[in-house]
Structure I
Amino acid sequence: MLAYESKVTIAAPRERIWAVVVDVARWQEWTPTVTPIDAIDSAPMGLGAKFRIFQPKLRPAVWTITDFRPSHGFTWESRFPGTRVAAEHWIYPAEGDGFDVSLRVRFGGIFGVAIGTFSGRLTRGYLATEAAALKRRVETAGQRT
């Protein structure tokens, strides 16, 4: 298994961070790495919910929530022949004030490591961009309240 990760510390309460992370339909408002995210069914955000995600430079993919812990984070996975990609979004207490957010993408399966290696630069760039954009979105929202 091959994994890439980006972490960021956000000076905000967990609930404010979670509200932005879990509202996947609005991600396109704050990160350029996502264009639309469409719910595939009417299931609420949670275990088993499915979404079609569109991202620049990537083919649209269906992602299914495989781990969901309210106010703490979630993992969703996309599968295609010989490959499984998991994207994790977790919130942890920081050593100082605020919370750390970990964004991680893991590639598995027969072809997963090769695909992950080939797309490593793009994946690392997207993770860093998303972490910085999330920090901006959450901390700016806190200044408006």
Structure II
Amino acid sequence: MLMQKRLENMEPRRGAAAVELAILAPLLCMLFVMAIDYSRIFYFTMVVTNCARSGAIYGMQNYTAANDQTAIAYAAKLDANNLNAAQLTVTSSTDSGTTPTYVIVTVTYPFATLSNFPGIASSTTISRTIRMSVTPFIPLG
């Protein structure tokens, strides 16, 4: 009985939910777009890391492969699934000339965000370096 009397005395709140949604919708949309950009940079970082690893794996096969920069770049760019391979920069080097012990592959990619919010960089460069030891050639027999 007391509860029914309180409900009768309350003023109607028509449209309150619509006003609250109108106030919060821009903030929620901004947070959603920022979360998408944050996820994209992690995804592209993983792809760039895998590209550098693929190039280094190709270069570690033997001394000849370690010194073949064109083939290392090709092997690295093959692993760039959703990236624009033309924007992917691959550099490789070794620690010595004819019989290297390490191959070093660096892959860089320019990343651009979907949105331009104040305080958040609209572009950055993702760079990963992988260093692997070269397998020495051991003749059989």
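What follows draws every value from the coordinates through simple rules; no lab data is involved. Note that the structure is a prediction, hence the values are computed from the model and not measured. Cβ atoms are built from the backbone, for glycine too; each structure is taken alone.
Tell me which structure, out of I, II, gives -15500 once helix-only ellipticity at 222 nm (-39500 (n - 2.57) for each DSSP H run of 4 or more, over all residues; to 500) is calculated. Clearly, the read-out refers to II.
Hey, distance in nm of label points 7 Å out along Cα→Cβ at positions 87 and 119 derived from one of I, II reads 2.6; which structure? Considering all the candidates, the number was obtained from II.
Looking at structures I, II, which one was Kirkwood radius over Cα pairs in Å, for residues 15-62 alone calculated from, given that it came out as 11.4? Derived from I, not from the others.
Name the one structure among I, II that Cα extents along the principal axes in Å of 100, 33, 21 was derived from. So the calculation was done on II. Given a value of 24 for relative contact order in percent (Cα under 8 Å, 6 or more apart), calculated from one of I, II, which structure does it belong to? The value was obtained from structure II.
A value of 4.7 for distance in nm of label points 7 Å out along Cα→Cβ at positions 23 and 127, calculated from one of I, II, originates in structure II.
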